[in-house]
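So, here come the structures, one by one.
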Structure 1
Amino acid sequence: MYTNGEYLRRHPTWDGDDAVLKSAWIRDMIDQHRLPVNTIVEVGCGSGRILSELAVHYPQANVTGYDISPDAIGMAQQYANSRVSFREAALPDSSVTADLLLLIDVLEHVPDYYGLLENIRSAARHFIFHVPLDLSCRSLMKPQLLLQEREHSGHIHYFSKEMVLWMLRDARYTVMDWRYTQPVCDLERPRGLSGRVKKAVRNLSFNLSKERAVKWWGGYSMLIAAKAI
């Protein structure tokens, strides 16, 4: 899907439309914990726009994105400059040790996500992960929602909050902080009456109880700051 043009056909912007919002979430985590950002690496950088946004906000940073897709790297090259570069590769080479490594919406796509977490352990001092929480009461009652994520977006693993935390613990990462992020559909202006009602109900549920809203409705994600043990 990622190397034969199929993902690009289904996602013409390679999800770059969400990059400004995601980069803002990442910046909040970086700034709250005062993480060093002189060197930032992103594995599975996609369109490259997240790194481009971060480079603007952290002018001291040198950033490098890696992706296995020639389509993604070709798209990302529009953001390349003296501090921003992109490489068609799965991972940085063993000599790289960055201040911060980003893995944003990648683990759900990778057949061996434990292997990936092991392979990046020595590549950075700190890590920020973003992982969609596809498992919910709604998706379990309507498994076609999971099939849709599988066929359209290439999700081959499905997580809950607990599963993500267990996974990182098993892979020998210490979680410094985590928070839920809302889907873009809950933050943008919806179309039509049904869309407005759905957004209002979801947002009310999320404000009353984040845990229950995430487990019932689905569509949320986790943003996590971590260190390798």
Structure 2
Amino acid sequence: MRYCGVVPLGEEHLQLAALEEVREPEPPIRLAARLYQPGSPAQVARALSALEEAVVAVGAPLTQPAHGRPERVCDELLRAKRVPPELPSEAALALRSGLASFGAFAPAVEGSALEGPVEEGAFHDSPLFETTADAVFAALRGHRLPARRHPWGVHLRISELSDDHVEDTGGALWHRRIEELDALACALCAHRYAVGHASWIGDPGEGVIVLPGTALPEAFATEGVLPPVERLPL
């Protein structure tokens, strides 16, 4: 089984990463990472379709707002948890079309639930789902991380991947672009989704976002994200 993550890279390309379990006599289970050259939606769709078994997490919107709304319910809920949603991506939507044979995750719920755990085994019929890398890192870490442009934010992202036993088989995580780290985070979410340790938020009829963890906090803490530093007045 391959656990794959895809994120937009510019306006026309996508970054693909894949994880595969490496089991040893003693825990923990290691996750061997493979990263691909950026490609078009058609190229990434072909690469994913060629895999014998794959679960795919896309770190960008796969649906559009319903009923003329400016924003989807899942994006509003994510913002309420203090994580900004991802911007729409034409490349991600094109990838969704190219993966028409991959069933997309849509939770079956009764009533008007807008959040809940992913049912165990959902990946068998629904190997494709939407996530967002920043929210994946927040869910894994338990709080918001500094922005990707901040050196401490990059450090924490790499530390989290290492803590989750992601091992770069083609180099070192510190040598990777930020989009490659984001794709690995999405791939890690695909692994959590497949092992039944994930949750969803949103309107099932419009599109949901999947994140690691069987339950999500009401809001991700933002206090103390960056250590205090002194800045002298000019």
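The numbers here are math on the coordinates, done by the rules we state, and not lab data. On a predicted model such as this, the values are computed, not experimentally measured, just so you know. Cβ atoms are built from the backbone, for glycine too; each structure is taken alone.
When distance in nm of label points 7 Å out along Cα→Cβ at positions 30 and 94 is calculated, the result is 3.7; to which of the structures 1, 2 does this value belong?
2
FRET efficiency 1/(1 + (r/R0)^6) of positions 158 and 214 (r between Cβ atoms, R0 = 25 Å, to 0.05) computed as 0.50: which structure among 1, 2?
2
Can you say which of 1, 2 returns 0.4 when distance in nm of label points 7 Å out along Cα→Cβ at positions 182 and 206 is computed? Walk me through the numbers before you get to the answer.
Details: 1: 0.4; 2: 2.3.
This figure was derived from 1.
Can you tell which of 1, 2 yields -8500 when helix-only ellipticity at 222 nm (-39500 (n - 2.57) for each DSSP H run of 4 or more, over all residues; to 500) is derived from it? Walk me through the numbers before you get to the answer.
On the way: 1: -11000; 2: -8500.
Here the read-out was taken from 2.
Identify which of structures 1, 2 gives the largest calculated value of relative contact order in percent (Cα under 8 Å, 6 or more apart).
2
Hey, semi-axes √(5λ) of the Cα gyration tensor in Å, for residues 70-197 alone derived from one of 1, 2 reads 29, 21, 15; which structure?
Structure 1 accounts for this read-out.
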